[in-house]
Structure 1
Amino acid sequence: MSTLYLVATPIGNLEDISARALRILREVRLIAAEDTRQTAKLLRRYDIHTPCTSYHEHNKLVRLERVLETLQEGDVALVSDAGTPALNDPGYELVRAVIAAGHAISPIPGACAPIAALVASGLPTDSFLYLGYLPRKLGDRQRLLVEISELPYTLIFLEAPHRILASLEDLQDKLGDRQIAVGRELTKLHEEIFRGRLSEALTYFLVHPPRGEFTLVLSGFPLQAERWTEEHLNSALQTHLTRGEPVSQLAAQLVAPSGWSRRQIYQHLLKIQGKKGSKNS
């Protein structure tokens, strides 16, 4: 039986492709590409003349049959616009169909924006969760962030430039002022990695208008062993309340340093305010 090769392509710098990947692209009968115009740039650079067909989100079910037919005659390569195919790009259905048809699947590893950002972030890499693009709708995005707010893993997201500020605001509001690394235009001419707290990232990108593709790497919820004691938390809350700081912001501000969840901190705030209210009555 034939093989479907999942060939990783550069995420920016065209030199970031392996010798094996180039050989496979030359030898297969067909290249199924998310955008044939983008893939053509890579093929021209390396003088590759293999026939291409488009395979993207809007035609993937129609083109699936052509790929399966070609696999009856020889090997096929699947590539995305940039990075590893089938990771946040069309390919999942094709991989399942090829497996069901009895053909082999062979990954040709290479560039991957989430992993590139993770290893350069300075945040823990031993346990992480990749969540792709954050939901576009405000309600959906905030619900997701509440669901993952207490996970201890380093979190990785993709984001578009026109949504980056709104997403950073929601991340800080729902997860607290955590450490973040923001990778922009990775491997490209204007590559940039910002490292700091979410509040600092917001300030930075308000001054420097966001351009290009973004990968966000965020520290996870602190482990239980690192949490403040209940007495420490209550003392800190009392101090902040005495300063007259807004109650609506306290829970979000103390998530990262305390190791307590936003919901737990808010419950403690309610108890403290309740005791104050009973003393004044």
Structure 2
Amino acid sequence: MSRKPDVLTRLDYAAAWVRGRTDLRPDIGLVLGSGLAPVGDALADAVAIGYTEIPELPISTVEGHPGRLLLGRLGGAAVAVLQGRVHGYEGLPFEDLAFGVRLLARLGVRSLVLTNAAGAVNAEYGPGDLVRIVDHLNLSGQNPLTGPNDARLGLRFPDMSEPYDAGLGARLDGCAAKLAIPLRRGVYACVAGPSYETPAEVRMLRTLGADLVGMSTVPEVIAARHVGIPVAAVSVVANRAAGVDSHRLSHDEVLAAAAEARGRLGKLLECFASSASV
């Protein structure tokens, strides 16, 4: 029985295939979460590649994650955009949660902005709010570095004392102030899903210091820091978590909140990219 190629071989194969489709060499990577993919439509001169076309790249299966890689220009900067991500609850190996971010690294990005739709644990946050993530709690039981470490990618035990880069965060804050877009700050808790949290679990998360809860992003942050890429992240509050409000939660609600907020998020990201290109 043949052995699966090592992750670096898989990444180089995927990156070489993408480079065969475009001469653009991206400086910034963006990952667009649930319902936020249309933010990528603002790219100029974009080349769009379906995930199904890219060798080795895991395929998104969740509504609101169309599964396309875009390469083009945003605010004058060369960017690579993942329209959608994969999640641990889709039954994938942990290392596959990191593949998209690692591919962006192989394509040459030097900074990364992750986005997601999240539930509000903090009762002061409401649907449609934009929240810059300043730290996280990994309660998912998932870590993309599980298994043998390839030292060519990064250290066995990467430091996570600053998972979210202060400089990139300051650029987002500056853009938010310039555009008069409210941008809160908060701690994001990553859980396994796919079921939503119970009211008791939400009370636990609040006690632990979480402001937001979701089912993604943290594995990508870990993978990006492992390969040395600085990270910023923004959540769109999709709903108030169970027990914060009395209504029942649904994925349709998540997509609706993302649709309402993505215009503001798009302007914020365009300003961020523009500030990198000057």
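Read-outs: derived from the displayed coordinates by stated rules, not from any lab. Treat the numbers as computed from the prediction; the structure is a model and nothing was measured. Cβ atoms are built from the backbone, for glycine too; each structure is taken alone.
Assign the value 18.7, calculated as Kirkwood radius over Cα pairs in Å, to the correct structure from 1, 2. Computed on structure 2. Looking at relative contact order in percent (Cα under 8 Å, 6 or more apart) over structures 1, 2, structure 2 comes out largest. Source structure of the calculated read-out (helix-only ellipticity at 222 nm (-39500 (n - 2.57) for each DSSP H run of 4 or more, over all residues; to 500), -9500) within 1, 2: 2. Supply the structure label, taken from 1, 2, corresponding to FRET efficiency 1/(1 + (r/R0)^6) of positions 127 and 151 (r between Cβ atoms, R0 = 30 Å, to 0.05) with the calculated value 0.10. So the calculation was done on 2. With distance in nm of label points 7 Å out along Cα→Cβ at positions 63 and 199 computed over the structures 1, 2, the top value is the one for 1, the highest of the group.
Quick check: 4.3 is what I get for distance in nm of label points 7 Å out along Cα→Cβ at positions 31 and 207, calculated from one of 1, 2. Which structure matches? Answer for the origin of the read-out: 1. When distance in nm of label points 7 Å out along Cα→Cβ at positions 47 and 167 is computed across structures 1, 2, the figure 4.0 traces back to 1.
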